[in-house]
Structures are given as C-alpha cells and as structure tokens.
Structure 1
Amino acid sequence: MIFTEDSICKIFDNTLLKPEATWSHISAFIDKSIKYGFRNVVVPWYAIPYAIKKVRGTEVGVGVGLGFPLGYSSVEMKLQELKYYISLGKEVTDFDIVINISAVKSKNWEYLKKEIRTLSQIVKKENRVCKFIIETSRLSEEEIVKVCEIIVDIPTVDFVKTGTGFGPRATTYRDVELINSVVEGKKEIKVSGGVRTLEQVERFISLGAKVFGSSSSVEIVEEFIRKHKNKGRSTNGN
C-alpha cells in the first residue's frame, strides 16, 4: 500500500474518548484533526453536535460509537441512538457499533444476527459507513471466528472492528490474522485499541487492516513523516 503524507491521514479515525477530556481538550482535538485531514474525528458523544459544526465544509467526517463499551443496550435502544445521530446531518459518516458481547458468550447467534442485520440495514439505507466492534480482547479465538462468519453473510456491514479501546488488553496481530482469515476480500478491517506506533500500523496493514482508530494518530503521522522525509513524499506502507 502506497502512502503520502496526506493519504496516510485518511486511514485514521482520530479518537478522543478519555473520560477526563474537557471541553477545551475536545475543541482543540477537533481543530487538530481538521488540520491533519484525518478520515474521521471521534469525540465524546455529547460533543457530536459541536463536532459536526466544526467539520462542516471539510473532508473530515464525524464517527459515532453505539453500545459502548459492552454492547449491552437492546437492539431497540441502539436503533433509537442510531436514528438520532443520523438526524444530525451528513457530517456523521461512520457508525461503530458494539455487538452484544453477552449474546456472544451465551452463543445466542440468532440474537446477534438480528442485531447486526437490523442496525446495519438502517446505516446503509442512509449511505453511511457501518462498522461492528467485536471486542476481540474479550472473545476466544473460536468466538472471533464465529462472529466474523456471521458478519460476512450480512451484506450491509462494511467493517469488522477489533475493539472499543476499553477492553482488558490491546488488539493483537493474532486478532487481525483471525479476522482476516474469515473476512478477507469480503469485509474491511478496522483496528482499534492500543495502536500507538507506525510499526504497529505497518504490521497490521500487512495482515489485512485498512483503517485505524487511535488517540495517537498525530504522533503516528509525524513518525511517518520523519521516517520518510528523505525518501520523497511517496513510500510503501507495508
């Protein structure tokens, strides 16, 4: 995959979801995200209307998370959230939805299929990007594979996303290998949860990842620029 200083920013959903984030932090974070031209900006949900106003007229979208962090909300409640954020405007481009982890642990596959199908159909009807967060850090390898097999069969899902960033561990290379073994060529992969270095990004890309959610997006891009400043503005991202 070939990157330039500009195009590498387009693989990042720049994320600020620390509960300690103040309004001034959020405002400055959005401004910096616009300056770098990231794919998306993700901020605490109560600040989404503000983020929409800030990014309007730019190429930066606003990403929204539903069901954080454990996916416990009912399908009906997730649906109401989804419809609300859609109503705020086209600047809300992406929906990252946490699957019901309890349903996975209960092997309630029919519930999971209904949840994913119901929500993703609404997202795609509105021409937005639909990602389902499977929270690999809380699943066994067998569960990761099973959930991905379900998602692959639902055409209205765009991405499998590894985690919320609130799990008990960071996303591993093995997690992405497992996901890609099922979804390769059928769904895209977003990696989130502990992505902090360019080396990680390059390795995850080699394993099939396409998009990243990170609170370290600026630092990773700056690392890319330093690494390749003497190699021209175009380089291989693998």
Structure 2
Amino acid sequence: MTERQKLILIAIVEQYAEVASPVGSTLLAKLFSVSPATIRSDMAELESMGYLSQTHISSGRIPTDKGYRFYVNNLVETNSSDQGLPLRGEKALISRVKHAGAPDRMIKNAVDTLAELTYNLGLATIGDQLYISGLSNLFGQPEFINNLQVQQVARLLDNLEPWLREAALNQPLTVYIGQENPIGRSAGCSLVISKFKGLYSDQSYIGTLGPTRQSYKEVMYLVQRAGKELESVL
C-alpha cells in the first residue's frame, strides 16, 4: 500500500462514518489535489487488497472489516486514540462519574454518558450484571434495518456478559470489528471495550456497541477515558 492509498483509506473511513453513504472519487480528488481517475485507480487497488468494497458499479466505496481494522491499528500505533486532548463531552463524562455518589451510580452514569456522546449503545459490567443504555441509538442507525441483523445484535447482547467473564480481556482497550466479534458476527457491529479495576471486580468492563461505521477515534478515546476515570474513583 502506498502512502497516498493509506491516506485515501483513512479519509474514506472517516467520511463514510460521517455521511453513511459510499465515498466517491470526486470528493477525494479535491482533497488530495489529483485527478478523479487517479483516485479511482487507487480505490480499485485498495478494493483488490480487501480494504474497500463497492456496493454498485457506479457507486463509491465503503470500508470493509479489514479496512476498519487497518484504520484502528493505525490509531493505536500513532497513539491518536489517546492524545490527552479534550473531546466533546469529556468534561461532562468526568463530572457525572465523580459526582454520582454510589459506585453503581458512577458506572451507570458513565455508560449513559457514553451512549449520549457516541450515539452507540453503552454497556458495562456491575458485578455479575450487564448494564446497557442507548438501545434506541443502536437500532436507529441505518445499518440495522433488517430483522436478521437485529437478531444477531440481540444474540450478541444476550451472551456478552458471560463471554466477558470467560474471556477475561487483559488489554486496557480492545476493539472487535464486524466478523471479529465472538458472538453475533453477522450483525455488522463493532464492540469497543475498556477494562478497569473497581469495587466489584478487578475484571470490570465498560464500552460501546455500534455499527462498524462509526467514529473510532472519538469512541476509542472516550471509552478508554471512561475506564480510567472509573478506576481512579473506584
């Protein structure tokens, strides 16, 4: 992959997250100051490598799970998911955790705030229970318009708490994209999970579940920030 192709892939991931429609060559040509034909050639190569897909012959491209994985790995490698820069709503997240009172209320407030800020479903473990918030956010996304995907999402949620307990994830932040999910692989979801030590367990988790099309940079940062804040107060 050339450096320009890498930047084109990143641009497509970020643009598609924003507009929820295939990204065409004209917009990217302006962005990279090259001809649309040059962009189409690069997009074709990225598609042949499995990073992009094309829903119709005349349409633009959208990222594949492999494309999203490249993007997320690039965020991790460059540490851009945790720059220490304040994001929209971060102060509200911290305040709602610190002033919640009871430990379970701290966790619930963090989850509720994540759901509000990311427009995904927020989730966390509280002891042996799984607390979720923002189902309407998740099922309001254009990706979840057919019953099969909704059933796959429900299956994922039904089995998530016992799976987290069995998996005992050790990374501070873990991202499962699309088919990488251990449950509900056909749901077209991404699960972003942060581990934290707390009153209830040394293996507690907070995170979000949303479509593969999402703002990973913002979501990863906020989920990791929520985990760190909960660990500091609990």
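Which structure, out of 1, 2, was mean count of other Cβ atoms within 10 Å over residues 125-132 derived from, given a value of 18.8?
Of the options listed, only 1 reproduces it.
If semi-axes √(5λ) of the Cα gyration tensor in Å is computed to be 33, 19, 15, which of 1, 2 is the source?
Matching structure: 2.
If volume of the Cα convex hull per residue in Å³, for residues 53-100 alone is computed to be 137, which of 1, 2 is the source?
Of the structures listed, the value fits 2.
For helix-only ellipticity at 222 nm (-39500 (n - 2.57) for each DSSP H run of 4 or more, over all residues; to 500), the calculated result is -16500, so let me know which of 1, 2 that is.
It traces back to 2.
Consider the structures 1, 2: one of them gives 15, 47, 28, 9, 1 for P(r) over Cα pairs in 10 Å bins from 0, in percent, for residues 37-140 alone as calculated from the coordinates. Say which.
1
For FRET efficiency 1/(1 + (r/R0)^6) of positions 117 and 197 (r between Cβ atoms, R0 = 41 Å, to 0.05), which structure out of 1, 2 has the highest calculated value?
2
Given that mean count of other Cβ atoms within 10 Å over residues 157-164, derived from a single structure, equals 16.6, which label among 1, 2 identifies that structure?
Derived from 2, not from the others.
Values quoted throughout were computed directly from the atomic coordinates according to the rules given, and no laboratory measurement underlies them. What you are looking at is a predicted structure, and each value in this text was computed from that prediction instead of being measured. Cβ atoms are built from the backbone, for glycine too; each structure is taken alone.
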